[in-house]
Structure I
């Protein structure tokens, strides 16, 4: 009916920016309010036309989307959207949007922090001081330094380029591998990851998750990186063969690693936690109040654009606007 508010299902926590941004413009149904999910969804299933997803931890697969015959849009939080079955959505005329751009600089800042922490052993040095060891002896000189390293970035999208600018400003050479050369990027391009691993001593991984990138950092890549090798993963846990990485760290196949993501997060393998020579972050990537609010607002803005009869702002490549039904 003209002028009628569209029904929108909110999947995930009721984040204030999302709730406040949507509640007056749409008929908002928060799944977090449900004590019985099936009973909650049954009376609204025929009306829901959009889903807003507040956290990437919440899966939106075919099993959920197919419950809503009028579904047109899934607006999800996060630049990565492997938690949404975009392929199924595309086949059924549903547009999926994510929240790119607004987190680029924050994630790049975190990546540099993780790189510096890993190379110069900064968390270990801080623990050394807190343990009262400094009066007895100075902290040992760090084995690694950025001064004699070359960083190979795996993935040269928006965030990869933001990271590369920072690394270059440190006077450190940068090269990269991605599916295709990036237009306007002057860094040396490697068509094959294994060739880049052979030529560098530091890998910084910032690619999307999903089947295409699963375990691309495998045993062969780690062995090729070698005993001076440092692996920094800011992407998804799935892009690294975790058992192979644990073995490589145990056997000193590579020197160390800095990880912000894990295969089964928030569960982290105890073998990694037990290693004092690596650095582990609890998926901090875009984790500032400022940036998370901007991401939440883009979830809202995509829904509001669609509800107003306009094109969603950031459709993912698999589901361009207008959709094909």
Structure II
């Protein structure tokens, strides 16, 4: 297991380099192919030739693309200085870029928003994992019953309805009409834990409804397939109680695909739940990315993209390690 983890960590580093290089090329090399000048996005309203030259020098855009990427990687690891004549702007590690539209480092913009995105993603993930898996198991064990048909109908609706629709409907009914959740906004956990949970409950439910539907359908299908395997019949023939057969033999084997998609979904959300944060007005990492796209703030978009890729890749690593503990049939050499 130890050697496997070391190999996967090396692969994580290489994959992060590839992803960051590809993303960097898209944002800073791609515009050149269509005749666009990246420096003009940072030049301000009044952009003469002298200002354009200074911006290029400060951002390093006048250097070859490989030198620009090398400086970017160095900034992530050890920090970076942006120099124009006597003017020096320091970006501390991890320097994921520097937004000259807001005159702040990308990491500084992100770190204040991370608690919001983490609160939203982790709370919703726990909600959809528990509810989705539980409903899927019950539906599989009661195949063809009224509960099974009703649960799968609700799951189909959950898969079909996007979060920006359910979010707006939920706000309209529960916040504006019924006044159960008035003035939904983010409150820090340390400031008021009760108000923190209350204001996050509606976004949690809307986000969990979308994912729980997928998890319920997938769990049901996996459980139905697993409970028909030969080793399940053998366990029953040995006289094991049905609860033990379901919990120890059926559920653990059916859980492997759930672990896979859970790691990917949670990793993606930790990189920013753009639609949910935008609908509810939560200033998280997703909202930061949305605003950066609208203003063409390329360093911020690049930083959020690399940040999201990191969480997705790390989630894959954790999932691979978790396989050996969830499914006894999986072994790593």
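Using the calculated result -9000 for helix-only ellipticity at 222 nm (-39500 (n - 2.57) for each DSSP H run of 4 or more, over all residues; to 500), pick out the matching structure from I, II.
That value comes from structure I.
As an exercise: mean count of other Cβ atoms within 10 Å over residues 108-115, calculated from one structure in I, II, equals 16.8. Which structure is it?
For mean count of other Cβ atoms within 10 Å over residues 108-115, the value 16.8 is produced by structure II.
Just checking, which of I, II has the largest value of FRET efficiency 1/(1 + (r/R0)^6) of positions 28 and 116 (r between Cβ atoms, R0 = 35 Å, to 0.05)?
Across I, II, FRET efficiency 1/(1 + (r/R0)^6) of positions 28 and 116 (r between Cβ atoms, R0 = 35 Å, to 0.05) peaks for II.
Out of I, II, which has the highest value for Rg/Rh (Cα atoms, Kirkwood Rh), for residues 228-267 alone?
For this comparison of Rg/Rh (Cα atoms, Kirkwood Rh), for residues 228-267 alone, the top structure is II.
Suppose Rg and Dmax of the Cα atoms in Å works out to 22.0, 77; of I, II, which structure was it derived from?
The structure behind it is I.
Laboratory data are not the source of any read-out in this text; all were calculated from the coordinates shown. Quick caveat, the model's predicted, so the values are computed rather than measured. Cβ atoms are built from the backbone, for glycine too; each structure is taken alone.
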